[in-house]
Every structure is written in structure tokens, then in C-alpha cells.
Structure P
Amino acid sequence: MRAQDLKDWRSSFRPDGRTKRFDDFAGEWLKAKASVWSPNTYALYSNSVRRYLLHPEIGLIHYRLSAIDLGIAERFKANLIKTYPDLSPRTINLALTALGAILKHAVRHGYRSENPVQYLYKLPERRREVDPLTPVEIEKLLAKSETIDATLHIIVTMAIYTGMRLGELLALRWQDADLDGDSFRVQGTNSHQKHRDMFKESGAFSDPKTESSRRTVRMSPNAAQVLRQHRLRTGNPQGRALIFANQNGQ
């Protein structure tokens, strides 16, 4: 940092940073992120903050924002591991990531001079091995879903034969499907109550999580035939009607 930049930063440091409580600022951080993150990302971090960072015994709820140093962050990490020995490294690292992001936000807004979590070692995470269903298990799943509910059976079938996420399937409209070409376009996601509330208000879902998620998906002939039968069974809907809708079209 240049000398002038340091002088400018010091002049902008907020005196109330010495008295501001961590729990209050964590709430402000979550509020700021609510309009930026997807509902799923927000729920993930919000749960981690409220369950672990603001834990009444091992959390940082009683600290002033400016008082949290590397030693305090290391003790929080150690206490988290000791109190919850069954937590996965990914869950613990998520809490540490949230803590680091909160303190970085505090630095950016002049409440702190540095973020000590950048020096904190995270736990090594073992890559989770994918354990796909066997052909026999797939047949059992399809057969069982068919006995439960016709629409559920179609959703399970499409998930198996396209690899699409559930939120992507539930956001599909008939105008996205090309049943002659055995394909459809993924253009939205419906994986959270906030998405469904948005649909009720505006008739639209959120965009996919990334631009690469907006794509054309090919269907097997069997999947395309199942979808054609689903359309006939549900009264031959067209256009912007949801492929997987309830009785109210939602």
C-alpha cells in the first residue's frame, strides 16, 4: 500500500469500529449479500453464520468486531472441531470462509485495519467420490416412483436420462421443449421458495446459476416419448405453461 493510500485509509477509519459488535455486523453482511447471492447460496452461508459463528458458547457473538484477531479465530476453529466432531471439513471451512468474508467486509468499510482469517489454515477436504446408481437400482427407482405419482415418475425419468438438476427441471416450460428434435433449452432455475415467490409475482424464474448452465439438453428417445405422454395426460399445455406444474399452474 502506498503511503498516500495508507494516509487516506487511516483518515477514513471509522471510530465506531472499536465498539461495533460482531453479531450486529454479521447481520449487516448477510443483509448486504441477500440481494447479490442466489437463494441457495444465501441460505448456506446464513445457516453457517447463525449456527456456528453466532453460537452462544463457542461462537464470536460476545466479541467486538475490532477485537477478533488470529488467536481468537484459531480458538473458534478448534472449539468448532471439538464441539462438533462429526462436522465435515467442508462445513468447518465454510464457517471459516464466512468469518473471513465478514472481516474483509469490515476492512472494506473502515471498521478494521486487516483480516486475520487470511492467515488461518483451513482443513484439507477429501474429494467426494461419485457413487452413481447401477442399472438395476435405476430400474427399481423408476418402478417405485411410478407407483407413487405419475408426475414424480416423469421428473425422476427426466433427471436420470438428462442429468439435469431438479431446479432446472422444475423451471422448464413447454416452449423450451423441442419434442420433434428430442431436446430442450435450460433457461431458468426453480430450486428455492424465493424462486417460486418470484414466479407467482412476475411469471418468471431466476436465471441459471452460471451462463454455462443455460444450455441445450438432448433427450433419449425414451425420455422424449415419456414427455409426450405427460403432455397428453395433462391436457396438451403449450407455450409458457410449466412442464411440471401443480393444479394451479404453479
Structure Q
Amino acid sequence: MRDIISIPLNSEESLIIASDNSGGIGMKPADHVQVSYETITYYSFRVAAMECIAAGAVPFSVVLHNFCGVHSWSELVIGIQKGLGELNLEDVPITGSTESNFVLQQSAIGLVVMGKKQLLKVSEKIFSNDLMFAVIGSPLVGNEVIDHADQVVPLSMFREVSNLEEVMVWPVGSKGILYELNQMFTNIEFSEEMLRTNLDVLKSSGPATCFIIAFERFQEEAIKNIAAGYYHPFIIN
């Protein structure tokens, strides 16, 4: 199952809630990875937004929990706004809170994305040998995300692929491609030996730097045209 909560609102819509957090990454001397606060929230927003959209929802609100300090708030918001802009969701409001009573030795944030989903929109599929698979983007973690930013799938590309009819998209997080593939279907369990691909299927994809797509054979060319150099097909034996 996805890392989301689904709450029925009425007979037509449900509320989808997705979240992400980050700790020890930022601008404080004790942080393990030194990056700007804009970068932190951009990538945390990616994770939660991609989970929300992959579940079939349209984001309508972002909540930020800031433990980096009062003066970091504006830069943190800029990172979220950058992600919203890539998804053409500039009007989505951002709210949240800052821990201002105590100073932490390391940077930390929590981020929640809420969306609404039409109940008639089906995003789940049963595995069959007729399906084709690919990973869009590459699994990256830590400093790799900065050093190999050209391999991180753009949010705008994720949005475009997600809008295709009859495809199933699934963001890859810290547990890797194989783990996420095993969350997609209830009628099969995959092993590493079953997958043929040029990517490491066990490696962490950190802040959702790639995603899995399952699709019908006739859709392959259209998906290749959208994904271009980010497209990594894999075969299931």
C-alpha cells in the first residue's frame, strides 16, 4: 500500500494525506549533509506531493513543521513554492509552525501534503504479464542528490506521466525499487532475481528521485517521448 491516509469526505471525494520529514540535513554545523533550506523543503515536498498525486489526488494544501529556526522559514517556503510551480499548483496555500522556544543542534522539518481524490478514479492494478515496466529517474540519496541532480526526475515530468490514462505510477523512496514494486500489487511477490534492469533495485531513492511506472505495451513510445533520458526499462522474469 502507499504511504498515505485516505479519508472519505462524501460519496464522490476522499481526502488523501501524505507526509515526509528530514533531519540532520541543512545549514547547521552539526548537520550530516550541508545544503540550503530551500533544497530541503523542495525535496521533502517532492516526496509527499508525488505520493499524493500517485494516489490519484490533486494537492490543495501544504503544512510545514519547522525545527530549523525562525530565520529559516522564508527560505523553507521558497523550496515548497518551487515544487508547487513545477506542478502548476502555484495557488496552493502553505501553512505551518516553527519551534521558536528552543534551538536544535541539527536541522529538522516535517511536511504534509493534503489532496482530494475523485472516488471514481482507479489507480491500482492487478499484475499481469501483459504489463510493461520502467523506472523514470535514478535512485539517489544524500549528497548524490546534489552531485547528480541531472538524474533526478523533474516534478513536471512526473506530473505529465501521471496524467496519462491507464498507467500506474509509484514513487520510490528510501527502501528502494524492489520494495516499492512489491507494494504495487497484491497478487505477486517479486524478488531481486526476477528483475532485469541497469539500476540497483535495492538502493535508496532518498527524496523520491525516481518512480516506477506500469503501463500497457501500446503506451511505451509515448512514455519514452516524455521521459527521454530518464527512462530505464526493466523486465520481470
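Consider the structures P, Q: one of them gives 21, 17, 9 for semi-axes √(5λ) of the Cα gyration tensor in Å, for residues 24-95 alone as calculated from the coordinates. Say which.
Going through each structure in turn, the value belongs to P.
Work out which structure the value -7500 belongs to, where helix-only ellipticity at 222 nm (-39500 (n - 2.57) for each DSSP H run of 4 or more, over all residues; to 500) was derived from one of P, Q.
Checking each candidate, the match is Q.
A value of 16 was derived for relative contact order in percent (Cα under 8 Å, 6 or more apart); which structure in P, Q was it taken from?
It was calculated from structure P.
Work out Kirkwood radius over Cα pairs in Å, for residues 64-175 alone for each of structures P, Q, then name the structure with the largest result.
Top value of Kirkwood radius over Cα pairs in Å, for residues 64-175 alone, among P, Q, belongs to structure P.
Quick check: 17.9, 57 is what I get for Rg and Dmax of the Cα atoms in Å, calculated from one of P, Q. Which structure matches?
Going label by label, the one that fits is Q.
Out of P, Q, choose the structure whose coordinates give mean count of other Cβ atoms within 10 Å over residues 80-87 equal to 12.4 when calculated.
P
Where a number appears in this text, it was derived from the coordinates with a stated rule and is not lab data. What you see is a predicted model, and the numbers here were worked out from it, not measured in a lab. Cβ atoms are built from the backbone, for glycine too; each structure is taken alone.
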